Each structure stands twice: as C-alpha cells, then as structure tokens.
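Derivation of every value follows stated rules applied to the coordinates shown; laboratory data play no part. Fair warning: this is a prediction, and the values are worked out from it, not measured in the lab. Cβ atoms are built from the backbone, for glycine too; each structure is taken alone.
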Structure P
Amino acid sequence: MKTKVTELLNIELPIVQGGLAYLAYADLAAAVSNAGGLGQITAMSLPNEEALRNEIHKVKEMTDKPFGVNFAIGQHGRSFEHMVQVAVDEKVPVISVTGGNPKPVLEKFEGTDTKKLVLVAAKRQAEKAEELGADGVMVVGHEGGGHLGRDDIGTFVLTPEVVDSVKIPVIASGGISDGRGLMAALALGAEGIEMGTRFIATKECVHANEVYKRNLIDANEHSTVLIKRSIGTPARALKNIWTDQILELEEKEVGYEGLKNYISGEANRRYIYEGKQEEGFAWAGQVSMRIKDIPTVQELFDQITKEIHMIKQKWNQ
C-alpha cells in the first residue's frame, strides 16, 4: 500500500503506533515496525538519557525497519532537551512531538535525515507545525485516548479540515482500530493513521497489565471519560472510581495542586502496570469498545490488510 506517509517514513503500511506513555518500549515498537508500520519508543517515560539510548539500541537489535521516538514535551516541569539530543546522536529515522511547542525539538533536527511528525488537535496547530518544518502532522480527534485538544471536534470533521489547510501529509488519529478506520481516513484525505489504544491490547505490549487489557476488551460506549479539562489539558481515560474522584475534585475547582496526586504518573502506573484499578487511572480512547481480542501485532496487521482488500473489492463492484 503506497501513500505519501509510506513514502515519507519508508514503511509498508501507513500505520503509526502512538507514543503510549509508560508502555511504548522496544518490544512493541520493534513488533510494529517488523509488521510494516512505524513503531515508536516513548522517550519522556524513561528516567534519563542512558535509558533512552539503551531502548533505541534494543529496537535496532530487534528490527532493521524504520522506527520513531516520541517526545511528549508537555509534562509539568520536565526538561526534554537532553533526551532529544540522544535521538539526534543516534540518528533515529523518525521523531514525533506531542504536547507543548514543538519548535525547540524540530530545530534540533534541522539538517538531519530524521523525519519529523507533530501531533495536533486543531487546524491552526497543523499550520504552525508546517511552518516550523514538520514533515507531517498527526491530527487527533475528540475520540482519542490520552491527551486531546481543548475543542470537542471529532476525527471525521477535523481530519479533512486539516488536510485542506496544509501541504504536508496528514495522519488521522482517534477512533481508529482496524482496516475500516484506515480506509475511512484515506477517504477523508489523510495519508495514514495513528493508533494508540488498539496497540495496548496486543501481546507485544508487555508492560500493560492483563487487567488493563481485559478492561479494554470489556469496554462499551460508556467506558471512557474526559479528565483534566478544568486545568486546560483534557485527556480521555477508562472510567472507574479513581476518575470519578478526579471529576469530583474538578467540580470543586481545586486546580493542578489539588489534582496532582490523582493525575500523576505514579497513579497511572499503579493501574497499567499493577492492575490496581481502584488506585489509579488508565488512558484509553472511545475505540476501546471496538477491541475484542489481544492478538500479536502481526496478526493485527494481517487482519487490517484483509479488511483493506475486502473494502477495495466492495468499492470496485
């Protein structure tokens, strides 16, 4: 399958694995890249530069295909320049930037062969990313998991709006888990897709606890909720007792200081690593209601490819 994204990233299928805080490490990234997509490492979940360098080396040992390093730079009080320098030194094929102003990250890669992607949630953000030198933008709609834009605009509306506003390739994200989602994104003018939640429920996402994966499979249309809206950083998570407490605090307008222990990385890890679902939270998109199994990444890609062919045949009838 050839699109501008497969050509840009030198991959076989236009599928990018999301950054997935605390989950996207070498096992998953290499599996996605080996299956024909673009796997990614989550840099800012790692403790230091050496840990990132080691994770990059692990991926290089496990695949000879292109992969990416994701920089979630919007975290409170955490510097990222030293981590970005590791990716520059290691000459990683692709980097992506989520949260915050991407300019300082993109500038680090000027004059290199590294392809630069930026996650956006609005047309103006996409236009700005293009001005700053991004090679492509990933546009996430309201359906997505984790951190989203402040406007409740769905992927189906936002994607073509961004496609019409920039010249660089657009990758659709939010609410996509299968071949039908991929083909719909292409019909909207996107050149590929990014999936996050779907990759959590795979065998190679080894850091995700089985409780987390099972809750994704058991999810329905009421299973996710937006938290952190009151502090200007809305994000979608699986609904549970913990998120109910967060929303109660938000109604009381306690601000970041009042929320920080509830929305911390520690609270996130208690759920996703240890399965303590009453003592933490877990990110998930609305697409969790569409997840019915826990395949290998290769099995997932085989199923997506099968669906693509079936849709093409239907369209050609």
Structure Q
Amino acid sequence: MFALPCFHAIRKHFAGRRIVLLTNVPVSGKAAPLMSILGSDGQFADQVIDYPLALRDLRGILTLRAKVRATGAREAVYLMPVRSRGAVWRDWLFLLSAGVRKVYCLPSSDDLRRPRRDPVTGEIEREASRLARCCKKLGSIDLLDRANWNLELTEAERSRGEEICNPLAGVPIIAVNMGGKAADKDWGMGNWVALRELISSRGRFGMLVVGAGEDVERAETFLSGWDGPGVNACGQLSPRESAAALSTASLFIGHDSGPLHMASAEGVPSIGVFGNFNEPCQWHPVGSHVHIIHRMEGLHHITPQEVFRSASELLGFESDRETLNKVSLP
C-alpha cells in the first residue's frame, strides 16, 4: 500500500511498456501477497515472477535469474522496504546479472535507505514518503493527490463489495476492523464494546466488520450487542473486495492493519489506533481524512471516549459530555 503511488508513477513513466513484477511469497503461500493489493487484471503489472522468501540456495537463485533474463527486461525499478547497504547492492548485482542495464529508484545513499526523522517532533518519515523520494526520477509523486492512491478496483470487485453491504442499505455505514492477532495491536473487546455503545447512542448506523477468517467469532461477539443492522464480512472478501466494501462507509475505525490503509486509499474518513508496535509516523496512512491516535505507552492507553471524540469530528456531530459519561471505561 505504501508503494501504491510509486506504482502509478511507474505506469505513467513507462506508458505502453510491458511491466513485470518480481516479488517474493511465503514458502507456504500459493500467490504473491502483493498482487492481492495491486490486482491481477493488469492494473499495475502485466506479469508476475515470484520467488520464496529468504531465497538462498544457488540453484534457486540461478533459476530466478533465468526467469528474469527471459523477459528481456533492460530496465528495472527498485521498490523495497528499508534494507542494509549490502542487501541493496547485492540486489543490484543480481539484476545486472539478469540482463538489466538501468535500475531506477535504487536507494544508493543512507538518506534514501532509511526514513528521515523530524528534528523537532522526533517522528519518523512515512514509508510512502521515503519511497517517493527514491522514485523522484520517475517524476513528481504527490502523496496528497488521491488519484495516486487509486486501487483501480474492477467492476466485479466493486459489485462484490456492494453485495456484502446490501443488508446495510439505507443507513450510514460505520466499518471496523478489530484484528488482534498481534497482542500489541489488540485494543481489547472491552474497549470496542464501549465504543460501540457510544456510537449507538448518537443515531442509527449500519455496522460492517471486516477482517480475516479467524476474526469471525470476535466480530460476532461485537455485533451481538449492536442496536442496528450489521454485517460480519470477516473471511468473506479478498483484500481488494474489502476495499470496495469499505468505500461505502461513512467512517472506518481500526488498528494498525491492512483494512485501515485500504479504507484510507478509498478516501474514507478513518481513525487508526496505534500502540507501541511501531514508532510514529512511519506506518501511518497519508491524508487529512485520517485521524491517527498513537500511544507509545501502549494501545490500552487509548480510551473509547477519545476515539469517539475523533469519530464525532469526522462524522460531524458533537461528542457532548453527557454522551461520553454514559459508557464507563472497560
């Protein structure tokens, strides 16, 4: 998701050219995870060459090199997360050995390899910004231009997203992703229930819960006390179909996870709750339509009342003291 504006720049800079995506996959995986975000209908790549994570054996490396060489590619764009100097130059040598003659966006300096830190606030540069700096030779990349975050969803993906939300037709939709697979990113069911009660006190909304298959039971528990129409979409949608469903929402609330970035990309007013899993602001979405509440003391230092105030601001209603006092802290 953080590289999405760069993929738009690649398509524009190399208009009319065939684009081959070289990406890694988990050893046990059946598909490239990146394609679940970029799409498999030619939105950002015409062909995919994948390889297992931590590829180290010589035979596998030579096989991969032969696949790259067979594409006839003479130019490459380097889009990798933060890596050491040695890893970057190793990758560069591999591409040269595969027939590539020019590599764009290579982070050849420490300043490009690492995110900058704001000397005043101490906050870490967003990863999207670092990648955009690396890719300046492809042209100017405006991270605040919503067009650069367009996922290019297909009609089928849009249709599936609308279908899952049919039971919520006629009311404003609030979407949530509770997650919780990583303890440092789990806000806790008590907090979610308290927030649910605060929101329900302000009118009738539809509730859409998105997440993975393992989140189904958690979502059912959350929706069981919801006073209004609700849909448990956990495990029923692909990431891009989730983005389509989220695009119908008036507000998204979630933790540091994929759905937050999908909702942000779709321009949905969003609230992200972050704890001490990562420092601010490297992995924050971009845009004024996203409110981030980040506590390095830990996620549980964020109260439901605080999130409700932010939700009230984004939805355009007042979070009066009487409402805030209706629900006690978990």
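Tabulated results
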{"read-out": "For mean projected area of the Cα convex hull in nm², for residues 80-207 alone computed as 8.3, the structure of P, Q it came from", "value": "P"}
{"read-out": "Structure responsible for 35, with percent of Cα pairs over 32 Å apart calculated and labels P, Q on offer", "value": "Q"}
{"read-out": "Computed 15.6 for mean count of other Cβ atoms within 10 Å over residues 152-159 - originating structure among P, Q", "value": "Q"}
{"read-out": "With FRET efficiency 1/(1 + (r/R0)^6) of positions 144 and 216 (r between Cβ atoms, R0 = 30 Å, to 0.05) derived as 1.00, matching label from P, Q", "value": "P"}
{"read-out": "Answer label among P, Q for the case where distance in nm of label points 7 Å out along Cα→Cβ at positions 72 and 96, calculated from the coordinates, equals 2.5", "value": "Q"}
